[in-house]
Structure P
């Protein structure tokens, strides 16, 4: 199992403040994760191609083809404060902070 110093180090890197109980729980949980990684390292994965999905997904997105968009008047119809033919957005410096 991971030692408290190791958990504290990971927490510090992640900018987390952990209570003693949380650190103890994280030690157990992180140790389990590392145990699983060790089991995976034991597998013979020679010739197995890397993948991002467990099932073969081929181009699940629609084709990127140009189409007409909403007319400007329709798009701005629900805008609270259209400005110069576009959407009005408050300045980043504005606000009651």
Structure Q
């Protein structure tokens, strides 16, 4: 099992939901209006540093995590080079304890 943490700019979060639905991910938790600083820039939700992120957390079988990651890469690649959206996927081993 893997836990995916998907961090994307809020403007494309509906497309991430579409991918999760297409792959039939069993469930996820979504945090909207998240601010932060990272390798793709600053999204602080302020007039000086506009924009926000959305974070998805989801636990799924390894094969499904690979499918989601591949589809999200295709999503990013579908944008023009100079307009690539901020989107990162992190994977962690997951064990259901309760």
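Figures for the structure shown
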{"item": "Top of P, Q by percent of Cα pairs over 18 Å apart, largest first", "result": "P"}
{"item": "Structure from which 3.8 was derived, mean projected area of the Cα convex hull in nm², for residues 22-61 alone, options P, Q", "result": "Q"}
{"item": "Distance in nm of label points 7 Å out along Cα→Cβ at positions 30 and 78 derived as 1.6 - corresponding label from P, Q", "result": "Q"}
{"item": "Source structure (of P, Q) for helix-only ellipticity at 222 nm (-39500 (n - 2.57) for each DSSP H run of 4 or more, over all residues; to 500), computed value -12000", "result": "P"}
{"item": "Given 6.2 for mean count of other Cβ atoms within 10 Å over residues 46-53, calculated: source structure among P, Q", "result": "P"}
{"item": "Per relative contact order in percent (Cα under 8 Å, 6 or more apart), the highest-valued of structures P, Q", "result": "Q"}
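A short reminder: the numbers here are calculations on the coordinates, not readings from a lab. Bear in mind that the values here come from a model prediction, so they are computed numbers and not experimental data. Cβ atoms are built from the backbone, for glycine too; each structure is taken alone.
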